[in-house]
Structure 1
Amino acid sequence: MAMNFVRKLPVPQDIKAQFPLSEACAALKAQRDEEIAKVFSGESDKLLLIIGPCSADREDSVMEYIHRLAKLNEQVKDKLIIIPRIYTNKPRTNGTGYKGMVHQPDPTKAEDMLEGLISIRKLHTRAIVETGFTCADEMLYPENYRYLSDLLSYVAIGARSVEDQQHRLTASGMDIPVGMKNPTSGDLSVMFNSIFAAQSRHTFLYRGWEVHTDGNPLAHAILRGYVNKHGESLPNYHFEDLLLTYHMYAQKHLRNMAVIVDANHANSNKCYLEQPRICNEILHSCRHSKEINSMIKGFMIESYLEDGAQKVEEGVYGKSITDPCIGWEKTEQLILQIADQR
């Protein structure tokens with residue numbers, strides 16, 4: 001048969017019961033969620049940095065990276081809110097390659113979905129317990145979200161998922177910020193339709209249940225650049241792009257006008273070393289336009305312990321096995337630069 005059923009996996013409620021979040025950590029998350037929400041509502045003028053590896057590949061190096069962020073956070077916490085990326089699902093353009101810890105908790109071994117679900121919950125929990133950081137993940141599979149729903153403070157929906165109905169409806173039932181990336185085509189109307197859907201009430205089928213949602217006012221835009229019909233990457237973070245986004249946002253009458261700019265992907269033409277320059281250009285635009293300044297809420301940055309990327313078999317500790325990232329030295333410099341400009 002075309003689809004072989006291997007085993008029935010535990011439902012999220014069972015995994016949560018087996019690996020619960022403590023009351024102290026739950027209270028910390030509630031505090032973090034409130035602080036982050038104030039950025040989107042305009043009550044706080046802090047900037048958000050959703051920063052970390054392209055994809056989480058091993059627990060030890062990811063945790064070392066997050067501990068370094070936590071130490072640096074003490075210097076910038078009055079101006080920035082750092083939300084580490086622990087991206088445990090990795091979309092693949094052609095469907096092949098490493099798909100993230102949820103599939104392979106150890107990228108050198110065979111896929112194991114049960115172990116993957118356990119490992120991603122343990123990793124996100126460790127981040128909260130050891131550093132006080134509640135983190136971000138990408139919602140590649142809407143049905144998997146509930147395994148981490150009590151741990152996350154930010155969710156991103158990727159450029160290839162943003163048109164999907166189930167992603168939009170699931171986002172409408174979350175009580176944390178959900179960033180909707182513009183699609184790879186660059187059509188901003190698709191992104192805004194997705195935000196509108198996520199901010200609206202819905203009734204739909206989810207994990208075998210009929211569910212009702214209230215809408216998520218914290219759903220917002222992520223600009224990540226786009227690809228033209230010739231396969232060429234083009235940016236959408238320049239001053240004129242941001243001003244266009246502002247006016248389109250205003251015409252839609254959406255709640256909490258907010259944009260996060262993804263400094264990598266098509267915005268950098270996957271030239272990962274351009275990320276600091278891009279962030280600095282956007283901050284320059286903010287200084288020259290009160291409209292842009294009011295709309296920009298932060299950056300999404302791909303960063304790890306070591307510069308660049310590698311193949312899995314190379315085994316360099318703290319170096320990305322998916323998209324290339326800036327290393328720690330450049331990361332530290334960039335975070336301090338951003339804080340100095342607030």
Structure 2
Amino acid sequence: MSDWRDTAESFALPILALVGGLLAFGVFVWFGGHDPVEAWTLLFRGAFGDAFSLQNTLTRAAPLMLTALCVALPARAGLTIIGGEGALVVGGLACAALPYAMALPSGMAGSAMVLAASAAAGAAWIALAGVLRQWRGVNETISSLLLGYIAISLFKHFVEGPLRDPASLNKPSTLPLDESIRIGAIAGYDVHWGLAFGVVLCILAALWLGASTHGFATRVVGGNLRAAQLVGLPARRLIVTACALGGAAAGLAGGIEVAAVHTAANASIIAGLGYTGILVSFVARHHPLAIIPVAILFGGFLAAGSLLQRRMGLPDASVQVLMGFSFVIILASEALRGRLFGLLAFKVATPAPVAGKGATS
């Protein structure tokens with residue numbers, strides 16, 4: 001019974017948090033003089049209303065799956081990493097910079113090389129936060145966040161300086177990737193192959209955590225570090241490995257944004273996708289398989305922002321308010337973990353007061 005309640009609670013709390021976020025967003029819209037029902041309708045119509053909207057949603061969901069893994073995998077090892085934006089940025093920079101360093105083969109071999117460079121850069125970036133935590137006692141949440149700011153500064157330095165394409169006048173960019181190594185769209189659709197990378201890596205991450213000895217050891221470390229050390233598990237190595245794997249996913253997201261969307265590294269990839277991935281991971285309760293539908297949902301919300309702007313005159317960024325509400329509520333809902341069904345049972349079992357009971361004659 002306890003296992004059943006834990007499973008049901010794991011589904012109920014995120015769903016209630018999302019509903020609460022939508023209700024809070026409706027109140028926000030209402031205070032702005034707009035109809036909240038119309039806003040809710042447009043949100044879902046802009047996300048899933050037709051084939052064009054759905055493809056736009058899936059395109060936006062692809063990097064969210066990968067940046068969410070950057071939070072989820074270290075979280076399963078007991079760390080709270082929020083530096084996915086930094087890993088994405090250095091991954092995008094590595095993707096764009098590799099052709100400067102060496103001649104790349106054309107076709108899939110060249111694509112594989114730039115994506116591998118992106119993943120390696122992201123892995124090293126987030127692994128650094130794990131190393132600082134394990135060997136120097138630096139809080140990983142703070143260090144990963146600050147590393148993100150450093151990554152953005154380095155990105156701007158190289159893109160606007162040594163790697164700048166002289167032809168990019170108004171918007172500094174690196175040289176465009178050769179067309180033969182860019183990542184194209186899935187045949188017959190306007191969704192690039194980054195979506196397949198995101199889905200496959202989420203599935204592989206779930207298999208690693210649930211069906212491998214290494215993944216099981218990582219979960220043991222995340223559940224009780226002291227007990228893991230007492231039984232002889234290499235806790236430090238497992239934690240740093242989880243950080244590196246998560247960083248590799250976020251770095252890959254940056255490489256895909258360059259190779260599939262922007263064709264060059266420029267300020268457009270600094271769009272907060274790493275920060276949105278934090279929300280996706282928390283709503284999915286750091287479970288890799290749950291990340292897939294949650295990323296699609298929030299990708300849909302991002303895709304619907306322009307529709308809210310056109311139809312209701314709301315700013316395109318108003319969907320960020322919805323995400324902010326959802327994030328605050330999902331964090332607050334942690335107070336109900338392990339108590340939700342107990343509170344509901346208490347309310348059902350508590351009898352209503354009987355009018356006049358206890359009155360003296």
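Taking FRET efficiency 1/(1 + (r/R0)^6) of positions 82 and 146 (r between Cβ atoms, R0 = 30 Å, to 0.05) as the quantity of interest, name the structure among 1, 2 where it is greatest. Show your work: numbers first, answer last.
Working: 1: 0.75; 2: 1.00.
Of structures 1, 2, the maximum of FRET efficiency 1/(1 + (r/R0)^6) of positions 82 and 146 (r between Cβ atoms, R0 = 30 Å, to 0.05) occurs in 2.
On distance in nm of label points 7 Å out along Cα→Cβ at positions 122 and 234, which of the structures labelled 1, 2 is highest? Mind showing how you got there, number by number?
Numbers: 1: 4.7; 2: 2.5.
For this comparison of distance in nm of label points 7 Å out along Cα→Cβ at positions 122 and 234, the top structure is 1.
The value 0.35 for FRET efficiency 1/(1 + (r/R0)^6) of positions 266 and 322 (r between Cβ atoms, R0 = 25 Å, to 0.05) was derived from one model only; which of 1, 2 is it? Don't jump to the answer; show the numbers that get you there.
Numbers: 1: 0.95; 2: 0.35.
Going label by label, the one that fits is 2.
Using the calculated result -24000 for helix-only ellipticity at 222 nm (-39500 (n - 2.57) for each DSSP H run of 4 or more, over all residues; to 500), pick out the matching structure from 1, 2. Intermediate values should be presented prior to the final figure.
Numbers: 1: -12000; 2: -24000.
Here the read-out was taken from 2.
Say we calculate distance in nm of label points 7 Å out along Cα→Cβ at positions 130 and 162 for every structure; which of 1, 2 gives the highest result? Walk me through the intermediate numbers first.
Values: 1: 3.4; 2: 2.8.
With respect to distance in nm of label points 7 Å out along Cα→Cβ at positions 130 and 162, the highest-scoring structure among 1, 2 is 1.
Comparing volume of the Cα convex hull per residue in Å³, for residues 114-193 alone across structures 1, 2, which is largest?
Going through 1, 2 one by one, volume of the Cα convex hull per residue in Å³, for residues 114-193 alone is largest in 2.
For structures 1, 2, calculate relative contact order in percent (Cα under 8 Å, 6 or more apart) and state which one comes out highest.
Numbers: 1: 16; 2: 34.
Going through 1, 2 one by one, relative contact order in percent (Cα under 8 Å, 6 or more apart) peaks for structure 2.
If Rg and Dmax of the Cα atoms in Å is calculated from each of 1, 2, which structure is the one that comes out at 22.8, 99? Walk me through the numbers before you get to the answer.
Values: 1: 18.9, 61; 2: 22.8, 99.
This figure was derived from 2.
When distance in nm of label points 7 Å out along Cα→Cβ at positions 90 and 258 is calculated, the result is 1.3; to which of the structures 1, 2 does this value belong? Provide the component values of the computation, followed by the final result.
Values: 1: 2.9; 2: 1.3.
That value comes from structure 2.
Any read-out appearing in this document is the output of simple, stated calculations on the displayed coordinates, not a laboratory observation. Only a predicted model underlies this, so the values are computations on that prediction, with no experimental measurement involved. Cβ atoms are built from the backbone, for glycine too; each structure is taken alone.
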